[in-house]
Structure formats: C-alpha cells, structure tokens
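Have a look at these structures, which come just after this line.
Bear in mind these aren't lab numbers, they're just calculated from the coordinates by the rules spelled out. Keep in mind that what you see is a predicted model, and the values were worked out from it rather than measured. Cβ atoms are built from the backbone, for glycine too; each structure is taken alone.
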Structure I
Amino acid sequence: MHPKYPNVFAPVRLGPVELPNRYFFAPHGSALSAGTKPADDLVAYSAERVRGGGCGLVVVALAMHERGRTRQPSPHDPANIAAFRVLTEAIHDAGGKIFGEPFYHWIGAGSWQPLGTPAPALAPSVRQFGLNGRAHSTRAMTRGEIARMIAATRETAANMAQAGFDGIMLHVSHAALIQQFLSPLFNEREDEYGGSLENRMRFLVESLEACRAGGGAAFAVGLRLNCDEQMAGGYGIETARDVVARLSASGLIDYIDLDVGLEPQQFHHGMPTGFEAHQYYRPFVEQVRGAAGAVPVLSVLGNITRMAEAEAALAAGVCDVIGSARQLIAEPDFVRHARAGTEHLGRTCIACNWCTAAGGDGAQGCAINPASYRDRLWGHDSYGTAARPSRVVVVGGGPGGMEAARVAARKGHRVTLFEAGDALGGALGWWSALPGRGHYAAAIDWWAAELTRLGVEVRLGARADAPAVLALAPDAVIVATGARYSPGGRSVTCDRDIPGWDRAFVLRPEEVLAGGARPTGDVWICDAEGYHTGTGIAELLADAGARVRFVTAGYAPVSQRNTDNWEERYIVTRMKRAGVELWPSTWLREIGEGSITLYDVHTGDAMAEPADAVVLATGRVPQDGLARALEGKVAQLFTIGDALAARMLAAAPFEGHKFARLIGEPGAPASIADAWFAPDPLSVMPFPADVPRPD
C-alpha cells in the first residue's frame, strides 16, 4: 500500500480487465496519426505516461469510421490492425492497459475525398451547427444508415480486440453521435430511435451490444456519459441517473465514465479553463454515480492537477478510477512523481488550452511543455549529455529563455541567464498579474524552481549588452529578449504610426503592466491582438474606476485563439461585468489633445470622442538588437520567441527547447538562418506505427 496515496495506487477491476492503479490518461484529440493509422509519435506519447509505474490505463481517442475522423486514427479499416498492435504492445510492455474511445461526431464529418467538399454530418435529426464561423446542418440518418453505423461499431470493436486493446469506451458525451440519439435536444425522431427514453437509448444499447459481439469475452465494454446537458431542451441529472441505472442492470457495461460538456455548444465546460471553478464536473458526478451500483465509475472531475485531489475523491467514493488529460499532457511524469514522492519536480497544467487551440495555428502541443506530443524525440529519457558541453548564455527570463536555460542545463552545459527585470516570467508574468489570470503563474514558478535545481546562474536586474555577454566567453547564446508594443500603435489593421501617438496621455501596455500607470476618466483601449494583454488591462482599469471603452477592428473583442481555447466566454463576461464598453468594427484614426477620432472599419465614417487616456495594445515589435550585435561573434547564436517574431505564448518555450538541444552537437546549425533554410530531418516526420524508420 502506498503510504500517501493508498487509493490511487490500489488495483481495480473493470470487468475482465484489472488495472494496476486507479489513475488513467483520459481520451482527447491528439492529431498523432499518419493517415488513418496511429503514428509512431502516438505510441511514444501514450507509453510515456505509463512507463515506470505511471498511469494504469490509457484511453486513446479514435475515429469509429475512417470517413468521419477528427484527426484521430481509425481501427475500422483492418489494414490498420498491425499499426494499432504496435501501440497496444507498447502500453502493455510499459505495464499498463489500453482502451480505445472510437466515436463519430458531426464536427468530424470528413470529406468525400482529399480536397473534396465536406461529407454530410450524420445525426439522428436535422440540426444546425457551426464550425469555425461556418454554418452547417446535419443529415437525419435513415434506418439503413443507422444499421451500417452499428455494423461499423462491431467491426471496429473486433479489430480493436485483434489489435490487442483491452477494452472500448463508447463516446456518449460532447454531443458525439450516440449522445445525440440519447438527447431530446438533438433527437426529434418519431420512429423506434426517438421519443421515449427507451427509444432514445436504442442506438446506445445496440452499439454496446455490437461492442460485446465484436470484442469478445476478454474485452471490457463501457462508455463515457454526459451527466447533464445543461441546455434548454436537453436532458439533466435525473435522466442521466435513469440511463446509468438501466445500463448497469443490463449487464452490457463493465464500467462507466461520467463527464459533462457539449461540443461546440458549451465546451468551455468540457475543457474547463483556469477561469472556471476547479473540479467543475464533481457535483454532477456525485449526483449520478450512485445509480451505477456496483459498476465502477471513472471520471476526470475537471482538471485534476494535484494527486492529493485524486486521492481525496477516491477516498470519498466520488469515483472508483480518476484521471486527466491536460495535466498529463503538461506533466507526463505526474503519476510517477506521486508514486516516488517527487511531486515538487512536476509541472502544473495552467489550463490555457493551447492543446485545443493549437490546431488553428497548424500546430499541436502543450504551451508549457514543448516535449509533449514530441515524446519520441524529446521524451524523459532523451536528455543525454551534449557531445561538447559548452558555455551558454541566455538573455531574457520569459518562458522561452527559461525553457532554453533549463534544457541546456539538462544537456550538461554551464548556463548563465540574464534578466533585465527583478523577477522571472517576462510577459507571462504580466499576464498572471491581471485579474482572473493568476493560474498562469504556476508555469513561472516551476521554471524558476527548475533553474535553481539545475544550477543555472540567474542574474536578475541585469540588462545584458554585447560586451557583457561576450565577457563570459560563451560558446552559444540564446537571445529571448521578447517584444515591445509598437510605440506608434502599428497593427494588422493599420501598419503605420497613428497621428498623435506621442501625446503624453497615450500609453503602451508595458506602462500599465510594468510601470504601474492607472489612468482614470475616459480611457480608450485599442486592441489589435484580442489576447490577454488588452482584455486584461481593460478589466483592470475598469475595476479601478475608469470608464473603459475597448476598441477593436474585429467583430469580437478576442481573437480566434481565445475562442479555440474556450476562454472567450470568461474573458468577455469579466469585461462586461467590470463595465467595459465594447466598440467592435472600429479603429483609431488619430489622437488629438484630449480627444480621439475613431472610424468604422467598413464604412470609413469618422466619430470624435473625448479621451483622458489611450492605451495602444496594438502590434508587437521584436527586441532583437542584441542578437544583431552578436552576429558572427559566437559559434552558435539563436534568437527565439517574440525576439525572433512576435507570436503566441507557445512559440517561445518551443523554440527555447528546440534550439537548446542543438548546442554543442556536431553538424548542428549555428544560427536561426541555418535552421530555417535547412530541410526538416526525417526524424521529425511522423511514420505509421507499423512502418520501420530508415536508419
């Protein structure tokens, strides 16, 4: 028995399958596929969370049929069995069990062929839905199409069992197809699949029967169920309890995973951000779990980030197995640290949801752990000593600089980090000081502790110039000096200085966030990013008593990134409740003495307004003067993050990690230009799991 977490590290049986412990890696979109096969990166990514006494169970999100796939691999095609067998064997070899969660969702309708038009989105009834600002409607499935989807479920389960999966989890949450049949909100059918609860459950029951038939006796069968749709016309707790009781009595299920959230209608609940109450799912799970009787209940409860929370929930009987996705994405060693008593070494997920928003930028990963999703290359065991241990100087103590210094130190280099401010964190530190955003500070705290543990020399309050850097005789320098907001208010809307930008009452975000400026009266915030800086300042100044008007050229006060990461609702709600007035489709033409001239970005019509202060949260300009001064003076010189080009938070740690690994290695690039103009090595390309990589 584990002395601190006896419940977490106790075995548990889910039907025919015994788990070695009660913590699981929950299903989620990963995009780690090669066509419809799992990529070798999915194998490494999944096994990384199990090895060495980690998670007892991994549940992998899968596509029920290769036609409807949301970047997930599909076991429906028998040709993919061999690739999936590589995945299951890796999990078994690591000491865990593996279930798959095959699902069909209207968002992942797929296309008729590559670059073809979208295929129809199948559903129980015609319903309207939107995806990335585009309106669609669904196709009400015929009885024949229902029968063929049930057949596909049986075939998928059979292929999964043949590939070595230990069980299956049907997706009856997040508005996936089976939940839609169950829901009176989505299901308006008048045949045997609609109307009464028994009829609405029919598709679910037939799907479970198909899993039983396809998987066989040694194959665990269960589902993830939405406890409460939380929408007018949807089902609530009592219906969920009824469904759970009927299924538990039927003998069809070996376990049930309790969840909440519809996608995309309310996935701010399905992927709770740091603005949401901690363990958001818990009260829903507590109300439904009793209906399961002796059937084991799984749940993620809503962003578990401390193993003590998991232990307490298990001890209280809230669930029998507990898990997470994002905490394990941020910290693959989460379970191992708890087992070994080294929890202080682990990262804490900051719930920024880059893992969901990254797709909009053509990426995938974790904002604070660049190795996540790249575990095959950058996993726990990849930190060998560099071929030539070097003297490394990092300039800038934001996320990129801290990650670069950490990785360089782990590779055996002697590292000095210069930070001009009196604390580490950079712009992320500014964010974490804004209203409601304190959860971001956990990432800074972890990096700072790691730099101390690894022996990095950190010089705070040290503004490094070229002579100061060169005085240390570095072999390699990483410049992570960030970006500053354009003094003249240049932006994507108007890429030239705004007349009047130099008036005394015109401020940049740095003057508010770092300089302590607190303008009052009529304050106009012109925001061209739609991210945390401008929106957070608006709330901050409104709370302090200013009359704040928030001007943005777009229709929304936030960018698509804040929509894709499910923070939009919270940010806008906080601004409105603070009294911030939103002025969309508007931009700043010029700044007069005590006044501003705005214009409608569509009609060009101008309007004059009084102004006591203007904050230009517009475009950001890289601060790369040091890097240019050092060119040709050190063997390796890498500019990273916003100092290279102003982008999203995740870019800085990623580049810090990537380029720190190249220091002191034979044949490595000497500069960003060397890396940019070189072809990507074959090692970074995903391969189907069953295809050997060339030497």
Structure II
Amino acid sequence: MLTTAIRVARVGTAAELAAAVLMMLGFPCLMLAALLPSVPAFAAAAAVTYLADHYLHRKGSYLISRLSKVRAGLSIRFLIRQLLLILLLARLSLADDLLYYGAIACFIAFYGLQAPHGALTVLIRNRRRMPVVARNVDLASRIRIPDAPPRFLMHRAAEKMLHLDIPAVAGILLAAATGEPLTGFAGMAVTILLGTLYVAALMPALRPRNIPPRAETVLEAVDDWLREYRPETVLYFSGSKESAYQVNMWLETMEQLDTRPLIILRERVILQSLAPTTVPVLCVPGGVHLMNMDLSTVRVALYAANVGKNIHLLRVPTMKHVFIGHGDSDKLASVNPFSKVYDEVWTAGRAGRDRYAVADVGVRDEDIVEVGRPQLAPIRPWEGVPEGRMPTVLYAPTWEGWDDNPGNTSILRAGENIVRRLITAEPAVRVLYKPHPFTGTRSPEAKAAHERITALVEQAAAERAADPRFTADEEAQARARAELARIEARLAELTGDAEKGDEAEATRDGLVDVARHEEIARLRAEWNTAYWRSFPDWEHRVITGPEPPLYDCFNVSDALVSDISSVVSDFIASGKPYAVTDSAELGAEEFKRQNTAVRAAVILNNSAAGLDELLDAVRSPETDPLAGDRRELKRYLLGPDEPPPIEQFNHAVKQLALRAESRNLRQRSQLASTGPESELAEAVPVQRVPAAGDSGTDGG
C-alpha cells in the first residue's frame, strides 16, 4: 500500500511522502490553532510546515512544482502562514496592540524586499548565460570569464529569501506567549535586516567585471578556438532531457575516431545529462549562432536523431551529412523518410540496407554504408548459466511511441502477463525489469501499466526475501553496499563541477582532466560490479535510470524479453536466447516476415504463451533449436566481427571525408574559373565567419 501511495503521489521515498502529507495537513492545523487561539499549537504547526517545505525543496519533489500549478506555490504558502499569524494576534485580542501593526508592517516590507531580490536573481542568471556553453574547450585563454556568485546566494534563492521570515514569526509568537513585545520587534528587525543584506549581497554580481563578455565576443573566441583545433568530424544532437542516452551511446566511439572529433549539442539540458567524455563539446542553443559558426574544417557530420533542428547544420554544403541513429531495429523510426536528406545512412549490417529497400522511402542503396555497431564491444558472449546461480531474465520493453499502434510496446497488453509468468516460473528464475526511459511520457495508460508491473516485481521480491528457501550472504552484501557508498562519494567529488557555479564558470573550468576522466571510468566499472554484488543473485529488481547501463544488464542476464526495438538487435550480439512480444497479434509467421530481428526469437503473444520455450533454452542450451539461427542473424543484423566495428566506422568516416574534400575542391575550381559573379557562385552558399554584428539570417 505504501509503495502504491508513493507512486500515485509521484514522490521518491516514504520520507518524501510523509513530508508532503505533513505539509498539507500543517496549514489546516495552523488555521485551527489561530482560531482557537493557541500559540503553542500554532508554533508546532508552523515548525512542521517550514521543515516539510524545506525537505521537499531539497529533494526537488515533483509535488512542489505541482503545487504552483494549483495556486499554492512557494510564495503563497509563506503568505498564508503569515496571514494566519496576523489572525492569531487578532484572536488573542492584540488587534489594538503595537505588535499587531508592527507585524503587518514587517510582512509588507519583507514582501517589498522580495521584488528586487527576485529581479536581481533573474538578471544575474540572464547576464551570465553564455551563447555557447563548452566542455573540454579552452576559452579561458581567449576571454575573461569571471567567477559565478557564491552558490549559497543563487541556489534555491527564492526559498532562502522567504525563509528569512522565521525570525519575525518566531519573535512574534514568543511575544504573544510572554507578553513581551520587544521580542517580537527584535525578530521583525532581524528579518528585515537579513532580507536587506541578501539583496545587497546580490548587487555586486551585476558589476561589469563580474559579467561574462557579450555574445559577440564569446562567439569570436569560439571561432578562434575552432580555427586552432580544426575539427574534422562532428556529432550533432538535439533532443529532450530524456533523450540524452541517444548521444551518450556514441561518446566512446567519438573518442576512438582517427579524425579530430567535436560534439555539438543544441539544448543546455542535454549538456547537463551528458556522460563524461574527453571530446570537445559545444552547446549552441541559438540557431543563428550555430549557422554563423566557423565549421569550415569539418568534413563529416554525424546525426544520432531525426529532429527539426538538424536543418541548422544540414544547410552547410562543405561537409557530408550522415544519419547514424541511436539504435538498429525494425521500428518504423529506422526507415524514417526524413533520412533521405543525408548524404549517407550508416547501418550496422546488411539488415539495415534491406530494411530501407523494402520501405522504399527514397533512401538510395548506394547511399547506405554498413559500419557495424562499435558500441556493442562491452557486451560479453554467453557461456551458459554459471554453476550454482539462478537464471536471470531481463524484461526490457520499449516505450509506447508517438501514436497508439498496439505493436509499439508490450507494456500495455502483455507486460503484466509476462512478469507474472516469470516470477511464478518453476524452476525459479530472477526477473530484472528495465523499462525504456520514455515509458509513460506520452500515454497515461502506459504509465499506469508500468507502475503495476513495478508493483508486481517489488511484491515478488519482498515475498522471495521472506521465503526461508532463499538465503543471502548478508556480510558480503553489506561490504558491497559499503563499497557502493565509497564509490558514489568519490564520483560525487569528481563529477560535482556543475554544482560549483553556473554555466559560464563551468565553461571556463571545463577543460578535460585525463587522469580524472580515467578515474571516473574506472570507478563506474567498479560501481557496476559492486551494484550486482550488493543484493542476492536471486532477487527480483526494478532498474530505472542510467545506472546500471543496459549493456551491464545484458551481461548479468541469461535471456531477454523485449519488443521491436534496438534493444533486441543489440542483445543479439550476446548470442543469448531472447523472446519478442507480438503485441499487435499479427501471428508468428507475419510477425517474423515484417521484423528481421525476431527471426531467431521465441515469439510471445499477449498472454505470454511461449515463455516456457525461452526458459528451456536457458536451462538446456545444448538443445536450443534457435542457437544456429541466432548466430546467422547476428552477422546479418550487426555485420561481421572482423574487422572490428570501430575500424569499419573509422574507415567510413575517412572515405566520406575524402568525398567532401573532393567536392569542395571542385567547387573552388569552378568558382575560380567562372568568376565570383557567375550564377554558380550565387547558387552555392559557402560557409563563412560572420562579421561583427552580422546576424547570419538567410532563407536556408
């Protein structure tokens, strides 16, 4: 019941739920205490509301943002508490007392201070906002970027300012209880003084010496760095916060390129979610800024997603544009007609090429290049279930998609049936449930189904833990949990730069520290190892968020149940048995005909019939009838193992860069022979470095 309440309230923990309940009950109690009147009861209720409010803000609770949507935001809550305090004074027959009028004057003056305080914090943030936010880029030697204001002044500034009314509230309550008005006036004076000092402390941050250079100066510095670094291959990405995994999966590949790499992001929220990397990163939110940036040395641009903002780079003819995607699957997204705007489309294996041929969406066969999947290197091949360990089945369904196609996800129709059959299987298996990050973001039905599945897994885990047949090495797990805590603390030290200042300061101090980067990579690997040791190997588990990564879940699993998605294609690299759900109920033959990745899969219907066949393959791999089919399908979907995929990828980049350079040489030769006033010169735009004050606006 508690778990259900936590999910319905959309809070993270029982403590968070308790704080929310206490805060919501606290305000009626405040009113009741004011009407009685009772100073001790009012003081107790006020303390509860203050503490609960602060706790929920510190946790970043979803409820805090929801309260503001129903006219119960932060300022309103503080105002109501202060009005109820005035009511308490009136009910105590102090309406004609100087304390009463002083309290009213104090709170009006205090709210008067909040206007300049709010204006200053907004102005400081806006003036310190960079047109280009960078990581691993040396801008500090080119422009002066001053320190950010102290974090304690800017972080949750509105909450801190409002909490400065505590001395006044405490003083007034004490004065009402003791009959000593001086106590109340002292508390009011402290509140007004602290509020004034807070406003005064913010003002120096607006001095010219504390403001980063103007946008034109920053952009010139970025262009200067680009001319010095001379990037050759760009990974371009735009998307929502939840889609950060799509660019993160390519970071290691970018680090292994033989050419000079650069990552260009379009949203600040993606930069905040970007995994650590040694590759230079530029976040350019403004389309005009990007279109006027000097990328004249870039010869290959790689795109991980089909989004509208791609046009801001696609318009540049001096580089070749390639769609690499963020997975290889039989989803319709893998044959998006938009893909024909690119010079080439790179697929993992032959299956991707055939997929486009069947779809007939305008992507020519000669524009498709098979490059393998370099990201799959961490996936280990299967050697059977280790001796003495219970088989583990990973249920990793995809999300509901943008439409209501019943074939998008098994979550809606089959998810609960799949999980019920797995948690009641005999002999027993362990279930890992790792849903897609987008699950429930569009469809309330999918969100509700996900919550029910989560409840099923958690309930089964609790029942198994209470079953005496299942034993655990609690001492070893305690050591692993202690190791996790140590690693997490160290990782927080190494990755906590974002909390030390704002984006301007992070840009200035964001040069890569190779030793630190290597330590972070080592610690993340150690974290994953310790995570799986921190609980019994028979414990069912719900895994959300980026850690542990999907591929680590692959490596500890012996089988997969999923939907039509890149998860299936990637899992095939392991050689392990897998099942795919025919959620649209096409029938096994038609389902296989339409979806290449299921040709070596156990096909499940919405009742989850067929799971026994999958579990038999896990328990007796020597009699698995689909083992040979999986080996053939792996090569067809993902390409050959030799040469290694990263070599194939580098070769494709090199060949396309040569094509781009050849095209540029031809253009320069034609322009030189026909003169700058020719029709060709007018027809072919050439990327340029903008002059100062040039907006770079055009019809492209």
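For the read-out FRET efficiency 1/(1 + (r/R0)^6) of positions 135 and 607 (r between Cβ atoms, R0 = 35 Å, to 0.05), a value of 0.65 was computed from one structure; give its label from I, II. Could you put the intermediate results ahead of the total?
Working: I: 0.65; II: 0.10.
Structure of origin is I.
Given a value of 14.8, 39 for Rg and Dmax of the Cα atoms in Å, for residues 263-374 alone, point me to the structure among I, II it was derived from.
On the way: I: 15.0, 45; II: 14.8, 39.
Computing Rg and Dmax of the Cα atoms in Å, for residues 263-374 alone on every structure in I, II gives 14.8, 39 only for II.
Of the structures labelled I, II, which one yields -16000 when helix-only ellipticity at 222 nm (-39500 (n - 2.57) for each DSSP H run of 4 or more, over all residues; to 500) is computed from its coordinates?
It must be structure II, since only it matches.
Using volume of the Cα convex hull per residue in Å³ for the comparison, can you identify which of I, II gives the largest number?
Working: I: 164; II: 190.
Comparing I, II by volume of the Cα convex hull per residue in Å³, the maximum is at II.
Any idea which of I, II comes out highest on Rg/Rh (Cα atoms, Kirkwood Rh), for residues 599-646 alone?
Largest calculated value belongs to I.
Between structures I, II, where is FRET efficiency 1/(1 + (r/R0)^6) of positions 143 and 343 (r between Cβ atoms, R0 = 35 Å, to 0.05) highest?
II
Check the numbers for FRET efficiency 1/(1 + (r/R0)^6) of positions 63 and 543 (r between Cβ atoms, R0 = 25 Å, to 0.05) across I, II and tell me which is largest. Spell out each step's value before the answer.
Values: I: 0.05; II: 0.50.
Biggest value here belongs to II.
Give the label, chosen from I, II, of the structure having the highest value of FRET efficiency 1/(1 + (r/R0)^6) of positions 31 and 367 (r between Cβ atoms, R0 = 30 Å, to 0.05).
Structure I gives the largest value of FRET efficiency 1/(1 + (r/R0)^6) of positions 31 and 367 (r between Cβ atoms, R0 = 30 Å, to 0.05) among I, II.
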